[in-house]
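What follows is a set of structures to go through.
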Structure I
Amino acid sequence: MGSHGNLEEKVVESTRIYEGRVVSLRRDSLLLPSGKSYDREVVEHRGAVAAVPLLNDNAVVLVQQYRHAAGEVLLEIPAGTLNLDETPEDCMRRELVEEIGYHPGRLEKLLTLYLAPGYSSELIHIYLATDLIETGASPDEDEFIEVVKLDLSEVLKMIFELKIRDAKTICGILTYYLRKRNH
């Protein structure tokens, strides 16, 4: 990877279109490297966390919930949006207790990724959560979640059979599996 100077777009003007609870939308007028002007819409998101929670080397705790934007029930690793002035690690500990009822004794960063950089600023921090201590779940009032415990091999099979379609879940599970296999 060389210099990126000839790929960058310069913001000429930025207009806030919508300010929401979870996301905001802005329109940026840009000057492209070619010298032409172009408008891009950007969904601003303050970031999120997710974790692959392991009960042991092969048992993973997942959540099943209806996702309105997708219009279906999805099977996912636990995740949540960062609060203002909250570290990703603190947010992950909070979300694991709220969603699956476990406090992680240990959190290890697996990866950090942009979910949809073509239109969104959302950056998600994905962890491996181990040494889980059961606390009892306390989901937010707008969350209706079913906790599902599955063997890692079953989760991998569901990914390859296209039954798990959530990007953060696929990335987190496969990254954990590849690290485990290579150590």
Structure II
Amino acid sequence: MKLKFVAAATVAACLMTSGAVNATTTSLGAAPVGAPLSFGGYAIPGPFLDIFTFSLPANGGSGYSISDFTLLPMMFDTAFTSFALVSNADGIIGTGDDTTVASAFSVGSDAMSLTWGASGPGDYYLAVGGVATGASGGIYNGAISVTAVPVPEPETLAMMLAGLGALGFLARRRQNG
């Protein structure tokens, strides 16, 4: 899967430098825990690759989604071909430290989604690729959802400590017996 994204990113980078792909980069800031961070894009007709940079707090997991916003199908329509979540340690897009952590590919989907498990804080970006097929281009919406790090309830901690105490008592008793 990572090899496919690298190949797609390489082709997209070549096309972007030749001017064949419409590309934008947008900073979304920090993604909050518990409330979706919304974003959206517009592309003129033709292929596009949009980058959305953001930072994640320590979390219990995160989800990412994009969907075509079909206002008038003949006027505005988007067909997604790739969607990737990339870890970006130095905050600079396209350097050797960029690591794809989740990705999806399609032949021309109206919606795509990704999920990723618990992670520490850091800088990331979403790479959204596709083709704006409407006469006036394509419009799409997206959202980033971050869940809180699970914290054990006091009763759970008390039971865990009681269990460790009982194990310690049994080990001591066995050692003396």
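No lab work stands behind these numbers, since they all come straight from the coordinates. In this text the structure is predicted, and so the values were computed from the model without any measurement. Cβ atoms are built from the backbone, for glycine too; each structure is taken alone.
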Comparing relative contact order in percent (Cα under 8 Å, 6 or more apart) across structures I, II, the largest value goes to II
A value of 2, 8, 15, 17, 16, 11, 7, 5, 4, 4, 4, 3, 2, 2, 1, 1, 0, 0 was computed for P(r) over Cα pairs in 5 Å bins from 0, in percent; which of I, II is the source structure? II
Once mean count of other Cβ atoms within 10 Å over residues 65-72 is calculated for every structure in I, II, which label goes with the largest value? II
Can you rank I, II by distance in nm of label points 7 Å out along Cα→Cβ at positions 57 and 73 and just name the one with the largest value? II
